[in-house]
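Nothing in this text is a laboratory measurement; each read-out follows from the coordinates by a stated rule. The shown structure was predicted, so the numbers you read here are calculated from the model rather than taken from an experiment. Cβ atoms are built from the backbone, for glycine too; each structure is taken alone.
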Structure I
Amino acid sequence: MEKMEEQIKRFRPELVALMEPESVRRLKRSLPGSNTRILSGMEGLMAVAIHPEAEMVLSALAGSVGLLPTLAAVRARKTLAIANKEPLVMAGEILQQEARDWGVCILPVDSEHSAIFQALAGNRKEDIKRLILTASGGPFLHTPVEKLAKVTPEQALNHPQWRMGKKVTIDSASLMNKGLEVIEAHWLFGVPAPQIEVLIHPQSIVHSMVEYIDGSVVAQMSIPDMRGPIAYALAYPERLDIKLPSLNLFEIGKLTFSPVDPERFPALSLAYQALKEGGTMPAVLNAANEVAVEAFLQGALGFSQISHLIRQTMARHKPIEQRSLENIMQAHAWAKHEAKQMIDRGAL
């Protein structure tokens, strides 16, 4: 709240949106006489997304709450810079079709997808052999598998490379974030799931790679700092001199890569399964994960139970092939309710 107040005083925006009505009331009390309009909830998010003076919308919300505002921005013909994974996971086909219909450019902001976007520049889609997403492996890369059930939220939030919000950090620890990124990459770049691979790369220097049919592999490398991909999306097709430190490969010493251990990171396999089954299943995967992560952070679920809850929720769902927005929202709501019910019943 203090950071938001500071930003309003500094930049004097016309419109600000917060999710909680009480937060809006507190902010208004702390800013008497301000000309900034402050809204709450989905109404506020939608108003920001379609603001008539905005040329670009940066969608950086956490979770499924970003779906409707992101879709609204596309329909309002805003250039979309997207860091919010869940809209593409839940409704990637719809978002891409809407973007084509409205002539909207979608620019990826996630470091992995920004890397692929850059590595694809000047090349033909039909020449792609593989997309290779890299994952740091998170805080539990070397933790014995049998000890994962006992890890605490504090341990899971201690990411070795990146500083992110709680939801994304837990997803990184379980590798669900990489599963969501596989689905996202499928819709962003039109590449089938079997041609999307994930490798563990603890140094987080190679952000992703593209292999072409002639054997060439193009990698995008930089220090692990999100200012780079954010600046690339905001300035595209130009680049900004944002004064980041140069990448020093001599100092780093070596770059290592290894396959993902499915026993340690079962969430990744669940994401591939959801993408293969298609229809509303990715929305169910995402909803169950959101419930599981929140329960883990509250101490109501063990870390290893996150993937168990997602698997059981998916097993109870028969995907609807037609990806209408209504079907997706209904499946997402059903999965959240089902996952919460399983937690309440202790059915894991």
Structure II
Amino acid sequence: MRAVTYSSFGSAKDVMTLVQMDSPTPTAGEVLVQLAYSGANPSDAKARAGARPGVTKPAYPMIIPNSDGAGIITAVGQGVDPTRIGSRVWIWNGQWQRPFGTCAEFIALPADQAVDMPDDMAMETGACLGIPGLTAAHAVLGGGDVAGMTLLISGGAGSVGHNAIQLAKWAGATVIATGSPNSFDRMTAAGADHILDYRAADLAGQILAIAPNGVDRAVEVEFGQNAGLLHQVVRANGTIAAYGSGKEMAPTLPFGPYLFKAITIDILLIYILPKSQRDAAIDALHRAHAEGAFKPAVHHILPLEDSATAHDATMTPGRAGAVLIKIR
């Protein structure tokens, strides 16, 4: 099979190589998926670059990157229902704590990590559901029903934020989204009720003018940078669902204001989400899609030969959707 691999950390163009290698064989409990698309995410690019704190070399001698993807099951291992052969599936955690991910023509992985796709779901959509889809679904709905609530979604034009806006509106929430002015139309089209410039000097005041008692839940992409804002705009006993803090990984937390509002900080890492919560997120994604309320945006589709460009694209500011790699 054709696959893109790397064996050392570095820039995408320097370390990612297109190779020919043997296709995997599914072992007991696994399925073999012939991939149509691989989804590249910033986390994949950061892992390849060696940007994880304390990690000095790749965990495996050779790595096929990327955890998201979609394709068709072509074989199953012992113990897996053979009627799954031919099923259209999307993949989660393809390269989490495993050497070989989705940036290849085939992947063998545990059967439950290949989710049967609804008949009306495009492969391109399925390839977006792993990291950005599940993160958005759990960030919005992981605390329960949000109907009638007001949610603040930061970075509403990013892949997770854009998904989160759609899911929150589908679930009956009022959505306040923040972003840069050049993305306002994109957030409005996703369904946001109120759009605010994240750089506004009076951002807290603008949010409180909309939600005087504070927002019920904040979906936060940059917790460290916004820690000083969030306690002002989240209501007493409200929740911050934080899934990122890339620009400030060691924030100073003003504990007093958080304490006297009893704000819950819910830190999300979608890779290790408990099964019951992951199943709930998968169900929400499928139901919202079936009702026409959820369609992940795709910014780039690049061929397998341009996987290095795809990795770089995930880290480019202003990206308007997911970056996919077309395998065939």
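Points worth noting:
- Among candidates I, II, the computation of volume of the Cα convex hull per residue in Å³ that gave 153 used structure I.
- Of the structures I, II, the one that 0.30 was derived from, the read-out being FRET efficiency 1/(1 + (r/R0)^6) of positions 104 and 176 (r between Cβ atoms, R0 = 35 Å, to 0.05): II
- With respect to relative contact order in percent (Cα under 8 Å, 6 or more apart), the largest value across structures I, II is given by II.
- Structures I, II, by FRET efficiency 1/(1 + (r/R0)^6) of positions 72 and 128 (r between Cβ atoms, R0 = 25 Å, to 0.05): label with the highest value: II
- If helix-only ellipticity at 222 nm (-39500 (n - 2.57) for each DSSP H run of 4 or more, over all residues; to 500) is computed and equals -7500, the structure in I, II: II
- For FRET efficiency 1/(1 + (r/R0)^6) of positions 200 and 304 (r between Cβ atoms, R0 = 25 Å, to 0.05), the highest value in the series I, II is held by structure I.
- Mean count of other Cβ atoms within 10 Å over residues 152-159 derived as 27.2 - corresponding label from I, II: II
- If FRET efficiency 1/(1 + (r/R0)^6) of positions 120 and 296 (r between Cβ atoms, R0 = 30 Å, to 0.05) is computed and equals 0.25, the structure in I, II: I
- Comparing distance in nm of label points 7 Å out along Cα→Cβ at positions 24 and 272 across structures I, II, the highest figure comes from I.
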